[in-house]
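Read the figures in this text as sums done on the coordinates, not as results from a lab. Since this is a predicted model, take the numbers as computed values, not measurements. Cβ atoms are built from the backbone, for glycine too; each structure is taken alone.
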Structure P
Amino acid sequence: MAFTKQRAGAPTGFFQAEAAGLRWLAEPGAIPVVRVLGVADDRLELERLDPAPSTPEAARTFGARLARLHSSGAPGFGWAPRSPAYFGPLSQPFEVPAAPRESFGEFWAEDRLRPLLERARGQLGARGAAAVEEAVDLIAEGAYNGIAGGPAEEPARVHGDLWSGNVMWTADGAVLIDPAAHGGHRLEDLAMLAMFGAAHLNEIFAGYESEHPMPSGWRDDIPAHQLFGLLAHVHLFGSMYTPDTVSAAEEVLRGR
C-alpha cells in the first residue's frame with residue numbers, strides 16, 4: 001500500500017529532488033529509508049509505514065546506523081543528488097544550491113547561512129543580525145570544518161533535515177523520511193536531532209559513538225550546525241525563533 005505526498009503547483013523538480021535524495025540515502029544499505037514507488041511533478045508515492053513506539057534499544061541502533069550512513073561519504077560539501085534542490089516543508093519549500101564547495105565552512109556559510117540571513121534580517125533585528133553575521137563569518141573561515149577544533153571532516157552523506165518528525169519509528173526500527181539530502185558535515189544531522197529533542201536522544205548519540213567515536217567536547221559544536229535550521233524557522237515561521245537563533249550565534253562565537 002502506498003502513501004502519497006501531493007501538492008499541485010509544487011516548485012519545479014521538488015518531488016523529483018526528494019525521490020533522488022531518498023534513493024541516494026538508501027544506496028549504501030546503511031540505514032532503513034522509506035522506499036520510493038513513483039514520482040511525478042505534483043506527487044511522490046512512497047511505501048506506507050506502520051508507526052510503532054520508539055525504544056532506547058531502537059534509538060541506539062538508529063544512532064549506529066546513522067553513523068554508518070554518514071561514513072559512506074559524498075562527492076562534496078553541498079553536492080546534492082539532483083538539481084534544483086530544496087529545503088523546507090511541503091507548503092513552503094525554498095531552493096538551495098546543489099553544487100559542491102571546497103570546504104564545509106564555505107558551503108555552510110555561503111550556500112546555506114548567508115542567503116537565509118538576508119531573508120531573515122528584518123525578523124532578527126539589528127543586534128541579532130549582527131551576531132549571526134559575525135558567526136557566519138567565523139564559520140566561513142573554517143572554524144567548524146572539523147569537530148571540536150580537530151582536523152577537517154570529509155564530506156558525509158547526510159539526511160539534511162533530520163528533526164525528530166523525519167524519523168519514523170516502526171517495529172523494525174527507525175526509518176528515514178522527508179530528506180534534504182546532500183554532502184555535508186556529520187554534525188548537521190546530530191544537531192538537527194537535538195534541536196527539537198528527538199526521542200531517546202542520548203541513546204541515539206551513544207549508538208552513534210559506538211560506531212564512530214567522537215572527540216571530547218563535540219557537543220559544543222552543535223550550535224554551529226543548528227544555525228541553518230534555526231534561520232530557516234525564522235524565515236518560514238517568524239520572529240518567535242529569533243531568540244534561539246541569536247543565542248546559537250553567540251554560542252558559535254564563544255566556541256572558537
Structure Q
Amino acid sequence: MCVKPEMILFDYGQTLIAEEKFAPLKGNQALLDIAVKNPNKVTARQVQELANALEKDLRDVLAGEDRNHKVLDVTHHAFNRYLYDYFEVEFAESPDYLEWLFWSKAAPGHPTKNIEKLLFFLHQKGIRTGVVSNMMNTSESLSRRLNTLLEEHHFEFILASSDYMFRKPHPRIFELALAKAKLTPEKVWFCGDNPVCDIEGAYYAGMKPVWYPVYNEGNHRIAADIPHIQINDWMDLIGMLEDSTPKRAGEKENEEASKS
C-alpha cells in the first residue's frame with residue numbers, strides 16, 4: 001500500500017514552474033533601461049561578457065566543472081553589485097526590485113502541466129508542502145515569483161539556497177527543510193527534475209525521491225542504486241496518493257508511474 005507522506009517538498013525550476021530558455025541579454029537590457037547613471041554607456045552585451053567571466057570564476061572556486069556538486073551559493077544581489085559597480089552603473093531601485101526585473105525578463109515561466117491541480121489536491125488531503133530550490137535569487141524573490149505564477153499555493157516555507165549557503169545535493173539544505181517542517185525524513189517526499197541535486201540529494205537525506213523529468217532537456221539518468229518514483233504527469237502522482245492497492249509482487253519502486 002502506498003504510504004502517504006506527511007509533506008511533499010518541491011524543487012522550483014522545471015518542476016513547479018517551466019522557465020523559457022534563459023535570455024540574459026533581455027534581463028541586462030531591462031536593467032540598463034532604468035539606470036540613472038551609465039557614464040560609460042555600457043551595453044547589455046558588455047554586461048553579459050563580464051557576467052560570463054564572473055560565473056566561470058565562481059564555478060572554478062565552488063564546483064570545478066561539476067555544477068551539480070557545487071555545494072555553496074552566492075546571492076544575485078552580490079553578483080549584481082559587482083557587475084554594475086564595475087561599470088559605474090547606478091540605479092534608484094532596490095536590489096530586490098532589480099533581481100525581480102532581471103529574472104522576469106530573462107526567464108519568463110509558466111506552471112508545469114497539472115501542477116496546480118496537484119497542489120490543490122495535496123492541500124485538500126492535508127499533505128503539507130514546501131519549496132527548496134538552488135538559485136542565486138533570494139527566498140523573497142522566489143516567493144514573489146511563485147505568488148505571481150501560481151493561482152494558489154499553501155507552501156509552508158520557500159527556501160532558496162543563496163539565503164542559506166548550502167545547495168542541493170548537500171544534506172544541509174535538506175536538513176534545514178526538515179527542521180522547519182519538524183518532521184523526520186521518512187515522512188517527506190521530494191519532487192524535482194535534477195537526478196543529482198534533487199533525486200540523489202533527497203535520497204541520501206532520507207526522503208523518498210520523486211523524479212519529474214518532463215521539462216529536463218539534459219540526457220540525464222539516475223544511478224541504478226537510487227530507489228525513486230518517476231512521474232511524467234502530476235495527475236499520476238494524484239492517482240498514486242489516492243491508490244490504496246498494494247504493490248504487485250516483484251514490482252519495482254522506481255517503475256515509471258506514467259508511460260508517456
Structure R
Amino acid sequence: MTIGIICSVVFVYFTLLFFWAQYLKNNSIVDLAWGIGFVIVGWTGYLIMPAKTRVSTIIVLLVTIWGVRLFIHLAKRNIGKPEDYRYVNMRKRWGTHFAKLKAYLNVFVLQGVLLLVVSLPILLVVTGSSDKFNWWNGLGIVVWLIGFGFEVVGDYELTKFKRNKNNKGKLLTTGVWSLTRHPNYFGEALSWWGIFLISLNQTRNIWGFIGPLTITLLLLFVSGVPLLEKKYKDRPDFLAYAAKTPKFVPFIGKKGL
C-alpha cells in the first residue's frame with residue numbers, strides 16, 4: 001500500500017514536471033527535479049507510515065540534506081540558461097513526430113522509474129518496523145559523509161574555478177579533482193552506498209543494494225562520466241590529466257582513457 005502511494009506520488013510529480021517543461025520549452029528542468037524527487041519519496045513514506053524508527057529518521061534527514069543541496073546547486077547554475085545540450089540533441093533525434101510523447105516517456109517517465117529504483121534502500125527502510133541500530137548503520141553514516149563531502153567540495157571547487165575568467169578553456173586539476181577526474185559523481189555514488197549501509201538493520205533490506213548499484217552504473221557508463229570523457233578526450237591537456245588521475249575511485253581507480 002505504502003509503496004503504491006509513493007509510486008503514484010512520483011508519477012504525478014514527473015507528469016507535472018513534464019507539463020511545466022513543455023510550457024518552458026526546456027526539458028532540462030528534470031535535472032533540477034532529480035534531487036528533490038528523493039526527498040519527496042523519503043518524506044512521503046516516512047509520514048504515512050506509523051512506525052518512525054531511528055534508521056528511517058536518519059535516512060530521510062540525510063536524503064533531504066543531499067537532495068536540497070543538489071537542487072540549490074543546480075538551480076544557481078542552470079536557471080535562466082538555455083536547455084542543456086543533451087536534451088537539445090534528444091529533440092533533434094526525435095524529430096517532430098510524437099516529439100512530446102517521446103519526451104514524456106524517454107525523459108520524465110524514465111527518470112521517475114530510475115528514481116524509484118535508486119530509492120530502494122529508502123523504500124525498504126520507511127516501510128520497515130525495525131528500530132535496531134547496528135555497526136552497519138554507523139559505517140553507512142561515515143561512508144555517506146565522505147561521499148557527500150566529495151560531492152560538495154567538488155562542486156564548490158569547480159564553481160569557483162569557472163568564476164575566474166583567467167581559467168576559461170582550462171581544466172581544473174587541483175583539490176579533490178587531483179584525486180579523481182569526477183569527484184562529484186564519485187561522491188554521489190558513494191553517498192548512495194552509504195544510504196544502503198545505513199538501511200541494513202533488517203535482513204530484507206539487503207536487496208537495497210540494487211539502488212546504489214544502479215546509480216553507480218548510470219554515472220559510470222551512461223549519463224555522467226562517459227559524456228564528459230567524450231567531450232574532452234581529444235584535448236592534449238585532458239589526456240595528460242587522465243594519465244595521472246584516476247577516472248572514478250580516488251587513489252586506486254583506473255587511470256587513462
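So here's what we get for this one:
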| item | result |
| --- | --- |
| Entry that produces 51 once percent of Cα pairs over 19 Å apart, for residues 122-185 alone is calculated, selected from P, Q, R | R |
| Distance in nm of label points 7 Å out along Cα→Cβ at positions 42 and 202 derived as 1.9 - corresponding label from P, Q, R | R |
| Distance in nm of label points 7 Å out along Cα→Cβ at positions 74 and 138 - structure with the largest value, from P, Q, R | R |
| At a computed 33, 20, 12 (semi-axes √(5λ) of the Cα gyration tensor in Å, for residues 26-129 alone), which of P, Q, R | Q |
| Given -22000 for helix-only ellipticity at 222 nm (-39500 (n - 2.57) for each DSSP H run of 4 or more, over all residues; to 500), calculated: source structure among P, Q, R | R |
| When distance in nm of label points 7 Å out along Cα→Cβ at positions 58 and 98 is computed for each of P, Q, R, the largest belongs to | R |
